[in-house]
Structure 1
Amino acid sequence: MKHLLKHGVVYTIRKEKRKRVGKDWITTGRGNKKIADVNVEYVGMVEILYKGFGNWFGGVVFPDNKPKFMYDATLEDYVKHSGFNTVNAWIRELMRLNGIKTWKKMPIEWHLYKVTLVKKAEEERDG
């Protein structure tokens, strides 16, 4: 979230495909105040593969019905605006957030989204 608020865009990976994209808003957690309005775009499916020795690869398949393993891009193309310094750090955090303890339990298919800041929420003013 810090990256989004500072740079106006962030790429995020999700285990489940969102039911809707487009206009949305963000908060720090369920029941908390709105922080900003955003636009969410589906970039494509990501196939995350373990290369061994703590290294990961993420191939992005744009939604145009191409066969698997014909990647249009890689996560290296998006890591600059992910909030992480490396793809490995991004995937390690993804595993932590999803309770995945070992690469053997890591699902291959994920979903990549681009979140663009539209407008920060107005600060609450005291009466």
Structure 2
Amino acid sequence: MQIIFFVLVIIILLAIIYQKLRRRYSLKTILIGTAVLVVLISISIYISSTSEGGIKKAFIQKYKKEFGYKISKLTATMSTNNETRYSNEYYYKFVYIVNKNKKEYVCEANNVFVQLIEDEYVFKTIKEECREK
């Protein structure tokens, strides 16, 4: 019910904005403005998705180098419960599936400290807890 109400409010607001813009601008100008907004939103979504992929690739490489196993699937979540002093320091929770000794394990690495230095991710020690899948 709340979702329906929220969607209706958004539709009503968009209709009001469209009516006010239509009185002031031509249809062509409104369409160009809408296209520019769609392109900007698409670019921002693309940039945020590629930056999230960077931490995943870096973790996979670090894990393979440190433990010698290949990660088949990985989920990375930024932890918000830990306070950091600097804007380039983060804590992440990684959940991943790894093949060890011909068995699949689901592993978690909680509160992994990550520093971002220019375009490179630097990890502190990875403490994992694994269970068989």
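Every number here is computed from the coordinates shown, using simple stated rules; none is lab data. As the structure is a computational prediction, the values presented were derived from the model and not from experiment. Cβ atoms are built from the backbone, for glycine too; each structure is taken alone.
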Can you say which of 1, 2 returns 0.95 when FRET efficiency 1/(1 + (r/R0)^6) of positions 18 and 74 (r between Cβ atoms, R0 = 35 Å, to 0.05) is computed? 1
Structure with the greatest value (metric mean count of other Cβ atoms within 10 Å over residues 10-17, set 1, 2): 1
Looking at structures 1, 2, which one was relative contact order in percent (Cα under 8 Å, 6 or more apart) calculated from, given that it came out as 14? 2
Check the numbers for FRET efficiency 1/(1 + (r/R0)^6) of positions 26 and 106 (r between Cβ atoms, R0 = 41 Å, to 0.05) across 1, 2 and tell me which is largest. 1
Quick check for you: by distance in nm of label points 7 Å out along Cα→Cβ at positions 34 and 58, which of 1, 2 is greatest? 2
Structure from which -3500 was derived, helix-only ellipticity at 222 nm (-39500 (n - 2.57) for each DSSP H run of 4 or more, over all residues; to 500), options 1, 2: 1
Output the label of whichever structure in 1, 2 has the greatest value of mean projected area of the Cα convex hull in nm². 2
For distance in nm of label points 7 Å out along Cα→Cβ at positions 42 and 98, which structure out of 1, 2 has the highest calculated value? 2
